[in-house]
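Visitor: Below: a set of structures, written as C-alpha cells.
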Structure P
Amino acid sequence: METPLSNSGNPPLKTSHRAPLTLSGLDFKLLKVFKAVVEAGGFSAAQNELNVGLAAISKQISDLEIRIGMRLCTRGREGFHLTEEGSLVYQASIDLFASVDNFRDRLSSAQNELIGDLGVGVIDNTISDAQSPLVAALKQINEASPKVRFQLQTSQLDEVERGVVEGRLLAGIVPVYQRREEFDYYALYEERSEVYCAIGHPLFTLPEVEMGSNVLKDYECINHRYAIHRDKLNFTHYDSFSASATQVEAVALLIKTGRFVGFLPRHYAASLVAQGQFRAVRPDLIHIDTPFNLILRHNTVRSPLVKAFARALGVDLKATVG
C-alpha cells in the first residue's frame, strides 16, 4: 500500500507563508513511528518494533507527511530511502525526543524517581569479560529504578559511535584505539588480548622454549580491521597480514583454520583454549592491553538517568575527562 506522498509522486507545493507547525500529541505519535521506521530501515522491518501492521504504518507516515507538507521517504522496488526533508525531520525528531526525555528525567529526579529510556551501545563479544561493569550496572539500575526501560545494542565500534553522535544512544562502552573530539571519555577497565593459533598450525605443538617475541614474524597473521594497534608491529609486520577480519568472531574463525595466527581477547578465547582447540602463543611476551571507556557525546547536558548509569559503572562524571 503506497502512501500519497511516499511514492514517486510530487509533494504538495511549499508556500512561503506556511503557518508554524504546532505539535500535538498526535504529531508526537506520528514522529515516533517515523523515527522507528528510519532506524529499522523500512516499513516492513519496523512492524515488529511498532507491533502494528504494514498498512497502519503506511497510513501513519502518510498522515505525518500531509501534516507537515513534506515528502519524507520513498519506498518500492528500489527499497526504502529518506528524502532530504526526511533526513532533516529524522535528525530533528532525535533532538526533540532527547529534549522531552531530559525534561521528564528532571521532573522524575525532583520526585526521586528515575524513568525513561536508557539507550546504551556496547561493542560485541564482551559478555565473557568479567572485568566489564555493564551487567552489574544494569542490574543495579533495574533494581533501584524499575521504570527505566533498557535499550541495549551490541555492534561494531563505528556503529556504537555513530549512535552516540546522532543521539540514538545515550552512552557507549567501547575500546579506545584513538580519541575523537565528538566524545567525552571515562575510563572503565582494560581488556587484554593475546595471540592464538589452532590445531594444525605449526605453533600449536612447538615447545614454548623455542618461541621468542619475534616468533610471529615467520607466520601469516590476521589484520584486525576494527582495531588500530600500533603495538602489534612490535610482534609482527604488515607483510605477514595475509587475511583480514572485521569482528572478533571472524578472527577466531580464521584462526580455527590452522593457517593463521591472530590477536583475540583473552576472555573470549578462554573457552576455546580449555577445549584444546586454541593455544596462546607466549602470552607472557606477546599481549596488548586495550582501554575500555564509557563515551558520552561532548558538550551535552548529562541527564539524571545518564548520571545514575555512570555512577552504577563506577564513573565520576565530574572527574577530568581524558
Structure Q
Amino acid sequence: MLALTGCTGKIGGAVLSALLSQNLIPPSSLVICTSSDPEDARFARLREQGASIRRSNYDEPESMVKAFAGCEKLFLVSSPRIELDFHGAARGQGRERHHFAAIDAAVRAGVKHVYYTSLAFGADSQAGVMQAHLRTEAYLKGLGFKWTIIREGLYNESWPLYLGYYWDLARDEREEVVIAGDGQVSWTSIADLGLATAVVIADGMERWEGKTFYLSSSETRSLRDLAKVVSQVKGREIVTKVVGKEDFVEHYVQRGRDRASVEWWVSSYEALERGECDIKDPTFNKLIEERGVKPKPIEDTVREMLAS
C-alpha cells in the first residue's frame, strides 16, 4: 500500500493523476491522505475506483499515524505553509516542523520507505525557500530506514512568482520588472514532474533507495528570456532590472507585498545567480522519454497562462 499526501495540491495531484492514467499502481493499493473531509464529493471517484481516503493533518500527529497505518510506502509532499519559514525560522520551527511530524508518524505506523518532495536548489543553498527542505532531508537520512529524496524542478507554472514577485497575469502593466538576480533555470511542467515522480514511486526496483536526485528538464531559460516571451504575447517590450537585495525588498513592500514574505523570497535570486537551478541531472528526461513523452517547453506554459 502507498500513502499519498498533498493530492489536492499541484505536485501531489499531478503524481496521483499519473499513477492512475498510466496504470502504474492500482487504485486499491492507494491511500489518499487529506486534511479535508474524506467524505468530500471530490474524492467520490477515487473511492469508487477502490482507493482509501483517510483524514491526515500535519498538526495532528495521531491522525497521520492512523492514515499511514498498513502502508509500506509514503509519498510526502512538502507543506505549503510558507509563512512558517519567515523571519529566519530556527531549525524545527519552519515548514520542516510539519515534515518531521509526518516522518515520525510514518515510523510509528510501520512505513518502510518515504519518498520526499524536495526542491531543485543546491545542496548547500542559502535560499530561504530551500531551508525547510534541506532540514527535512537531513532528518530523513538520520532515521535509519529507507528513503528517497526527489528534488522537484522549478515548475513552469511558477514563472510569475520569479518574474517580479509576481507577474499579474490579468492586470500587470509593468514594462520594467525588478528582480534581485538572474540565471538559467531548468523549468519543468507540473504534469511532466508528476509523471516522472510517479514512475519513481511505482518502480519496485531498489535503484531509488537512499538516493537524492533532481527531476528537471535539460532545457533552461533565464528570467530575461521569459520577459521576452511575455513581451511577444503582450505586444510591448518588457525588460528585467536587477537590483540589490535591500532595494528589491523595499520595492515590493511599496507595491503592497508583505515584508516578511519578500525578505524570505529575495534570497532565491542569489541562488539563480549561483547557477543552483541550472540542473544537469539527466534522470527526468530519461524517465519521461521512456514513457513516450516530450518535456513541455516553458514558452508554451507562459503563452497558455497569459492567454487564459
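Visitor: When mean projected area of the Cα convex hull in nm² is calculated for each of the structures P, Q, which structure yields the highest value? If you can, show how the numbers build up before the last one.
Guide: On the way: P: 21.3; Q: 15.6.
For this comparison of mean projected area of the Cα convex hull in nm², the top structure is P.
Visitor: Which of the displayed structures (P, Q) returns the greatest value of distance in nm of label points 7 Å out along Cα→Cβ at positions 35 and 203 on calculation? Don't skip to the answer; put the middle values down first.
Guide: Values: P: 4.8; Q: 3.1.
The maximum falls on structure P.
Visitor: If you rank structures P, Q by mean count of other Cβ atoms within 10 Å over residues 43-50, which sits at the top with the largest value? Each step should come with its number before you reach the end.
Guide: Numbers: P: 15.8; Q: 13.0.
Result for mean count of other Cβ atoms within 10 Å over residues 43-50 over P, Q: largest is P.
Visitor: State the single structure among P, Q that was used to calculate distance in nm of label points 7 Å out along Cα→Cβ at positions 115 and 243, giving 4.3.
Guide: Label of the source structure: Q.
Values in this text are rule-based calculations from the coordinates and carry no lab data. Just so we're clear, the structure is a prediction, and the values are computed from it rather than from any experiment. Cβ atoms are built from the backbone, for glycine too; each structure is taken alone.
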